[in-house]
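Structures for review follow.
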Structure 1
Amino acid sequence: MAPDPQAAAAAVIAVPGIPRDHDGPVFREPWEAQAFAMAVALHARGLFSWTEWAATLAAEIKRAQAAGDADTGETYYRHWLASLETLVAEKGVASADTLHRYRDAWDHAADRTPHGMPVLLQPDDFHG
C-alpha cells in the first residue's frame, strides 16, 4: 500500500517529527511504510485531520516517554501505529477489542511464518 505522493508530502508538512530525508519520509521496516500509508489513506477519507493526528501522536509519544521510552527515534512508528489504533477505535471504525484480536492473530501468524516469507492470516490465527 503506497500513499499518494501528494498526500504523503502533505503529511510530512503537517505532522512534525516524521523521519525523513530530502526525498520524503524514510522507513526502517516495511510495516512502518504500511502504517504511514494507512494513516495517510484514512486522513484522505476524512477520518481525522492532521491537527487531530498530531495531537494524538504527541500524546502517545508523551505516554511512552513517561513509561520509559528513551525516545531515540527507533520507536517512532510504534507510536504512529498506536496512534492509528487509538483514532480508529475512537472514531468507531473498529473496537479496541477487534484491534487486539487482529494484533494477536498477526503475532500468531508471524510466529509460524518462516523468515523472509509473507505473513498471511489464516482462520486458526484467531484462535490461539
Structure 2
Amino acid sequence: MTDATPRLRARPLSPHLQVWRWHITMLTSILHRVSGVGLYVGALILAAWAVCLAAGPDAYGAFKAVLGSPLGKLVLFALTAGLFYHLANGVRHLTWDAGKGLDVKSANASAVFALTFTVVATLAVWAIAFMTGAA
C-alpha cells in the first residue's frame, strides 16, 4: 500500500538572475520597461506644466524654477534619454514583429545600436539646448 501521509514536497525553483549570465538583450529588455515607466512620469510633468501654464504667471514661474534647477535639469536629461531609448527599442521591436533580426547576432547588434542612438541623440539635443540658451 502507498504512504498517504501528507508531506511537503520539494517544489521546483524557477531560474533567477543569479542563474542567468547577463547579456545585452537582457539589459535592453529591462531598460525598455524602465524607460516606459519614466515616460509615464514625464507625462505627469507635462500635465503639471499645462496646469501651471493655465494657473497664471506665478505658478508657471515656480514650475520653471523647479525644472530650471540642477535637479530639474537632471530629470529632464533622464527623460530625454528615456524617450530616445524607448523610441529606438520600439523600432527594434517593430522589426522583430516583422520577423526580422531575431537571430542572436542581429539582436545583439540592434541592442548596441539602440543604446548608441540613445547616447548620441540625447547628447545632441542637450548640446543644442545649451548652445541656443534653452537649457
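Computed from the coordinates by the stated procedures, all read-outs in this text should not be read as laboratory data. From a predicted model like this one, the values you see are computed outputs, not experimental measurements. Cβ atoms are built from the backbone, for glycine too; each structure is taken alone.
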The value -19000 for helix-only ellipticity at 222 nm (-39500 (n - 2.57) for each DSSP H run of 4 or more, over all residues; to 500), derived from one of 1, 2, belongs to structure 1
Note: Cα extents along the principal axes in Å at 41, 34, 31, derived from one of structures 1, 2, originates from structure 1
Ranked by FRET efficiency 1/(1 + (r/R0)^6) of positions 8 and 88 (r between Cβ atoms, R0 = 41 Å, to 0.05), which of 1, 2 sits at the highest value? 1
Structure with the greatest value (metric Rg/Rh (Cα atoms, Kirkwood Rh), for residues 40-103 alone, set 1, 2): 2
For the read-out distance in nm of label points 7 Å out along Cα→Cβ at positions 24 and 72, a value of 3.8 was computed from one structure; give its label from 1, 2. 2
Given a value of 28 for relative contact order in percent (Cα under 8 Å, 6 or more apart), calculated from one of 1, 2, which structure does it belong to? 2
Mean count of other Cβ atoms within 10 Å over residues 48-55 - structure with the largest value, from 1, 2: 1
